[in-house]
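Next come the structures, one after another.
No lab work stands behind these numbers, since they all come straight from the coordinates. What you see is a predicted model; the values in this text were computed from it and never measured. Cβ atoms are built from the backbone, for glycine too; each structure is taken alone.
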Structure 1
Amino acid sequence: MLLENGISGIEGMHKFIGELESHFNMAEEARGYEGMIWLAPIIFRISDVGSRRFNFGECLNYLGHKYGVDALEKYGRKLETVGAKWRRVRRVMVASLTDQERDYIPMLIKIINEIINEELQIALSLKALASGRLK
């Protein structure tokens, strides 16, 4: 399993949910970027995560089409959908900064939990496909 700073992507998402539940302050995360919120490090990082999922999905689509592996195209489309959900996370975070009357944390947690389930299923399926157990 690939690790970044000692944790996997799935573990990192769970940790992020824990931070959202316990002490996350979006306004604090965006402090200093009020006039250019899309450049705030947290927003920029979430954008990057979504783009990477979307780009990997496009790569799988290309490889699936080139080599006639329908399953790769199937999982490529699923990853593109996950990338779009990360973009939704980003939009909700930005909304939380402009609408401070509403608590967006439960919505963020719900979306990220959906993403965790989808990404885990895709990863396990791709692993099975790569080992020849899935056609």
Structure 2
Amino acid sequence: MKNLSITWQRLVDESGSTCPRCAGTEQEMQRAVERLRAAREPLGVQPVLETRESAPATFLQQPDQSNRIWIGGRPLEDWLGARTGSSRCCDACGDEACRTLEINGAIHEVIPEALVVRAGLIAASQLLDPTLSLSPSP
């Protein structure tokens, strides 16, 4: 069985809390990994989720690294032909502008399950046949 690595990084403050945006993405990630597991395990690909925590001091230096997802070692936005941006957040983030994802004119603060699944399917397809040259559709 081949492993498809999925890494998600988010801010976690001293009390163990995160912002609503990252909390929402966490729920979406869990559902996405389960959907990918059901779709790809019969083909010999197992998604493996790693969750990383960013401390507040790190977040203040690099707020664009919070709520970031990599699949198969590549950023989610690369697989989807998406762009990253930022918008003002709250709670654990204070007044910092946090990472957003823009695809097809829609801006997402919480990364939807469907986008993670789409990127995961593309990445898994390349894992099964590295000669495939799949380019993201805009």
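Here semi-axes √(5λ) of the Cα gyration tensor in Å was calculated and came to 27, 16, 12; which of the structures 1, 2 was it taken from? It traces back to 2.
Suppose helix-only ellipticity at 222 nm (-39500 (n - 2.57) for each DSSP H run of 4 or more, over all residues; to 500) works out to -25500; of 1, 2, which structure was it derived from? For helix-only ellipticity at 222 nm (-39500 (n - 2.57) for each DSSP H run of 4 or more, over all residues; to 500), the value -25500 is produced by structure 1. For the set 1, 2, ranking by distance in nm of label points 7 Å out along Cα→Cβ at positions 37 and 69 places 1 highest. Ranked by relative contact order in percent (Cα under 8 Å, 6 or more apart), structures 1, 2 are topped by 2, which has the highest value.
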